[in-house]
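Following are the structures in question.
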Structure I
Amino acid sequence: MTTIAGTVRYREPTRADLPDIQVIDGAAFRDRYPFFVLRQLLDAHSSRCVVAVEPGGDGEDKVVGYALTIMGEGERAWLISLAVSPDRRGAGYGRGLLRHSIQVSQDKGDVDEVWLTVDPQNLSAYNLFKDFGFVLREHDERYFGDDEPRDVLVYKLHRLAAPFGENGYPGS
């Protein structure tokens, strides 16, 4: 799936996108993924992942954000990472990545829910997910170990019966 909105396109990532994804990941998260993990995640799950790209000065796509979604247990997918380049934050790329990630899971038809974890102190991410329709399933004070609390949020895919509205959220 490739979608164009303004100068940004959303598409499935390729191996050539890995260096850009790693840079964005490192800028967004304290505990970034090692390159080999990103590579294997894309090798195993690229058809569920999405990158936001803009045209680069050299004619090549420049990755400005990514969303990594993997299959989970049963009929559940996990959105394990979503990040936008620091110089593009606040411009709607995160919302676009989330919308396209959910759409990919909906289109595949093999999962009923998309799960994710979010640091409850990361209010911009938390609000994005809640506004989109994710609901709290549980809170775990030690999800990733000591002093690493996370909220587990779930999105039920049948909610997509309403089309996406102008602001990028279902039914709005």
Structure II
Amino acid sequence: MSKTCFVEFNGAGFWAFSDSLAVLLGQAVLTAEEMGADRRSAAFKDVVDQLRASAVVTDLGLIVDEDWPGDRLDVLMQLIEEANRRLGERGRVTASEVAGWTTLGDDVIELRRDTVDTAPVIELGQGIVQLLRESLPPAPEGTWWYYGLEGGRKTIVMRNVQS
């Protein structure tokens, strides 16, 4: 399991700390499972299935196909925004708590740390929503944004970049 994973949409993206992405997407799945059937669109199941897989296997990152119809993107953004709201009410989550999130089926989210502060996770969620809305500011030249870290978003140097 890698410490970093990539989040991508429509040819743009950034790096994320895997624990933060797992917590965010796991919370989004929990949020989805609590939604009433009347709020579930036709795209709902596909979105939740992708979130579930990416939460458990963070090496997959979160790759959002640019051909996704608008309703899938809307569902994804709604789930992430609601997950952010709920995480904001908590302040932190523990590894044992996250491992007990049963809506992920038999799979378990395994974190590297015993406790995860939710502030960097929320910032990651905000970055994902900006990416999906194509309003994420570009990282400084020759770098990628790196989200989900204590202390806030940082940059990392791109490899094999020619000036």
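None of the figures in this text is laboratory data; all of them are computed from the coordinates on show. Here the structure is a predicted model, which means the values were calculated and not measured. Cβ atoms are built from the backbone, for glycine too; each structure is taken alone.
When helix-only ellipticity at 222 nm (-39500 (n - 2.57) for each DSSP H run of 4 or more, over all residues; to 500) is calculated, the result is -14000; to which of the structures I, II does this value belong?
II
OK, next. Looking at structures I, II, which one was relative contact order in percent (Cα under 8 Å, 6 or more apart) calculated from, given that it came out as 16?
Label of the source structure: I.
For which of I, II does Rg/Rh (Cα atoms, Kirkwood Rh), for residues 94-149 alone, calculated from the coordinates, equal 1.02?
Source structure for this number: I.
Now, a different point. For mean count of other Cβ atoms within 10 Å over residues 14-21, which of I, II scores largest?
Of structures I, II, the maximum of mean count of other Cβ atoms within 10 Å over residues 14-21 occurs in II.
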